[in-house]
Structure 1
Amino acid sequence: MLQIKKDVNCLNYIGCCYLETKQFTSAILTFNQLINICPDWDEPILNLGRVFIKQEKFSEALECLKKALIIDPNEEETYFYFGIYYFAMKEFNKAIDNYKKSIDIDNTIPEVHLNLGICYSKLEEYKAAIDEFDIAYNLNNKFNQLSDLQPFKGELLVVTHRSWFPNMSPFKVDANNIVEFAQKHLEIFGECFIGGDTIIISKENKQMWLFHHEGIYTYIEFNLCIG
């Protein structure tokens, strides 16, 4: 049974890779395969909705989001994508309502605050927009917790969730530019710098900082040779 769970999780990651690389036909086939295997699992249904949003097939996307919400009404990510759907429909107040529902479940995800701020700016509610942008920025700078353990120095290899996607790799970042990297990572990928599990390595100084997505973090000094 455990092996089946591993297999379906692997299949889900494959579908997400297809989605991120805009191989939408393959993504749809993969997620539909998963839905047939696990009809009561909300994640592949939600991910299928994400594909349809990317394709601007909004009626199909809405159907998937509604199905995912029925299966798990407490999943913050579903409300997040409802927000994206309503934003695309230019129904900004409905988008705001759903982003707020997502935040009510988990208020630590910068992308939600960022999108909520954009909605407020569309409605010319600039004070509320600035407040949300500030929250998004501060959440994205959680890596300060890592540097408090030991300051970053020299050239760093940064492994984020995005590094595992096809044609991607660890990011080479000068320690002096780590804040700018965090900002650009959020702007370009729409993902928090440490939204997932993150590894930061200084090969020169034989140092490693680890951040787990649930907020656990540590610092390690090592003597092993890394090629």
Structure 2
Amino acid sequence: MRVWLRGDLSGVSPREELEVLRAFAVESAQAGEDLTRFFKAFAELDAVALAELCAGPRAVGHPGLVRASLAVAEQLERVMSASGLYNRLMILQPECGREVLAVAVARHPASSWTTALSRRAEAVPGRALLGITRGTSHYHSACKRCAEAGFVEALTETVQAQPDLEPLVAAVHAMGAYPALPIAAATVAADPNLLVVEAVAAIVGPNVDAWAQALFAQTLNDAGFAARYAHLLREP
């Protein structure tokens, strides 16, 4: 059976020998063997049987099995729903949650179910979703979904990594101007030249004086910000 680890499944009938294959996979994973070539060969023979082994009712939640499953995610998605696959793998082995999420987001950056998956897998929900989509056409929708989910910390982090107005605009639309203040403050700190107040005013209306003063209080009295918006920050 060692040849199976090399991807040689000659003469194997996956559905008839599923329990033998399952036992082999579990024993190999427990021994620290790399199951990638075994799973890739298995997927070519019978992806349905492999899905049963990886994610079925009797699937075993060993990290080695989950990681090998991620290596054949494309083949498994052909025979089961993507959301069902990644949710099941995360349930089977929470230890691999961030790895599962990274593959899920990379393959399905625009899918809404990745937001809930992120909440379960990450200490800072939304971090992987925004990090993986940053600089791509999916970044806008990722910001929108994270804002709707209330992932303020992740939105703040992404502004710090790549200063732009997208996270703030999404947050103001989803939760209002005041709950979005931490993101606005991070935006000013990351790039004082970004037109933060104008962006918010375009969404909520021109009466943003009180909000601008609250923002100024959170930006450690940034001199550039104060100079640009002096007319809003003056004492009443």
Structure 3
Amino acid sequence: MMRLVWFVRLALVISLQSLAACHNGGAQPPVGWQGHAIDLADHADPVDHGRLQVFCCYGPMLPNHTALRLVAPDKPTIFWDPGGGYATDENIIRRRNDLVIVDPPDLPTYTQYRMAKVKDASTEVFEWDINPRLAAQWHEVLNSGTDKSHPNGKFSTQSVGMACCLSVSGFLQQFGGQKILVPKKYFLPQDLAAILKTQRPDRVIILRRDEPVLVYVPPLPPGEGD
């Protein structure tokens, strides 16, 4: 019976993703934003404030993964790869509850892994620069989880395959507060990406196979920069 339920769920997932593929154009910048080429090696993590990065990954036909990276001053980097395969094929244990706890990857390392091993066609990386206090709060939630006594309820980073976007969007819905407003959980990365583009990220990085890496920033308000 459990095997039958699993195959039914898998068939439903494939059907939903096939439907989504009809509208999947891969990574897309926010409309009206200005983009320019960058070298990811020069895109260093901040040292005096936090940074949240949300990855929405796309294969040649289907959106296929979502992950999250958090930098907090004076704390180990959090890399959350819910249901993903990063650092799972080695003899040493590098993961705990879907967090990469030994050598968590930086932006270039993870995106190179996705392009080379998973064969992603494109990736959107949404970035928010955040104050140290909020970075520390999110770091504690992701690193330790919460129980039902927490004001925002119970939370764990442990996930399963095909639930990556549900997990990341669920965290943002539960703990994003006034910084990032995600109204519900999303199954498809492209649907989460559409919401994140409305949440005033400081920049959106677009990676496409065999093309320069582009970073997009929001336009200046009217009257500024004239």
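A short reminder: the numbers here are calculations on the coordinates, not readings from a lab. Being a predicted model, the structure only gives us computed values, none of them experimental. Cβ atoms are built from the backbone, for glycine too; each structure is taken alone.
Here Rg and Dmax of the Cα atoms in Å has been calculated and equals 24.1, 85, so which of 1, 2, 3 was it run on?
Going label by label, the one that fits is 2.
Which structure, out of 1, 2, 3, was FRET efficiency 1/(1 + (r/R0)^6) of positions 127 and 199 (r between Cβ atoms, R0 = 25 Å, to 0.05) calculated from, if the result is 0.60?
2
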